[in-house]
Structure I
């Protein structure tokens, strides 16, 4: 059952300075039975921010939005990626409304792309008890104020770099939190959510280079299935679907 969005927005926002990870803090709240839907953790900086596949999310203190939102999902267990997609859609829609000149995309499964470069990423951690999906933690790291990145991060960007404009982190927190809570709490159909996700999908219909443990190859990105697998067409014309983690995305653009 969907909760009242007003009730969700009334949940506390805990603001911290430097912590290991907002997702870890949120998980500790759940473990201590102190969590509630909508509870949000925000940090000025993270020492060991989490990225996909065990990578660290590196931030510059005071220049990124770093937050985690605790949610009680109202979708069945087999729709975990649908939930993921609804959160990514919310972020993409907020950024599109914020600055119309940006080209906002979602790189599979949940990187936030601004003008062909990565501006942020989402990491969702689910808490299951038996066969019941009890909580989800939606972690978001979004580069906002940075004016440059090291040469080791050639495909990184920020909202400042992408627009030349300054954005207040506190205002973005408010906008993104409200939209994420709205989208993930809605009872939209799985197909509708995935339709919007695929409309945002980065490099859809284009040739992309991939690598696995043995080979490197090119394929045309066709879309993402409801189960979260990426559907591509190989050079031989075969339609193949890959799970996240089974292949690596090569950033060099074609």
Structure II
């Protein structure tokens, strides 16, 4: 009887936590379909359960780092196969879910800290910098194509992702320095196709692309296409950021 009561109480706490997280969820406008419809909802459920069992935001970050690190190591050490590709995809996607969990746990339990934010960003920086280098190592050890110049693609992708991440982290700091609040998108209706059009640039989508590792030609084509799209998105973002910073410098905000 006591065990049944305990399970009922835990279930009630989980449901309350889940509703609280839904009410406090960050706006989804501007996010790609995978993050919006898969990663954030999964993160909410894990965070709601994690709060019940006492998981801390920093603990979630450590789990995220462990899963992502194992996925990246597997990519560099194991020869591509259907099982290996699925393993890498699951580990990376699991790490991405836990990357969402730490922030949601911090909001739910009001336990966020400067150290926690630093840890989260540092782990993300390691992941962003090393994932495509791991692809380069894998292509060097188990070549997908005969031309070794193909190794330049993941190396360039690493640069693109690192610069993108740096820009996304630096912009809010510069806005605060200039005395401006967070950038607010114009109050227009988001085109229903936008979240799908930007899906290839979503990190969560990229995680599952690694399930194609056992099919070299297909993986090479999809990965290269994502690199090209990510480069184009970075170019557009840099132009937008430069214009915004010019406005802040002129004191018009």
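A short reminder: the numbers here are calculations on the coordinates, not readings from a lab. What you see is a predicted model, and the numbers here were worked out from it, not measured in a lab. Cβ atoms are built from the backbone, for glycine too; each structure is taken alone.
Structures I, II were compared on relative contact order in percent (Cα under 8 Å, 6 or more apart), and the highest value belongs to II. Quick check on the output: 2.3 is distance in nm of label points 7 Å out along Cα→Cβ at positions 155 and 179, derived from one of I, II. Which one produced it? Comparing all candidates, it corresponds to I. Among candidates I, II, the computation of P(r) over Cα pairs in 5 Å bins from 0, in percent that gave 1, 6, 13, 18, 19, 17, 13, 8, 3, 1, 0 used structure I.
Once FRET efficiency 1/(1 + (r/R0)^6) of positions 19 and 75 (r between Cβ atoms, R0 = 30 Å, to 0.05) is computed for every structure in I, II, the highest value turns out to be that of I. State the single structure among I, II that was used to calculate helix-only ellipticity at 222 nm (-39500 (n - 2.57) for each DSSP H run of 4 or more, over all residues; to 500), giving -25000. The read-out was computed on structure II.
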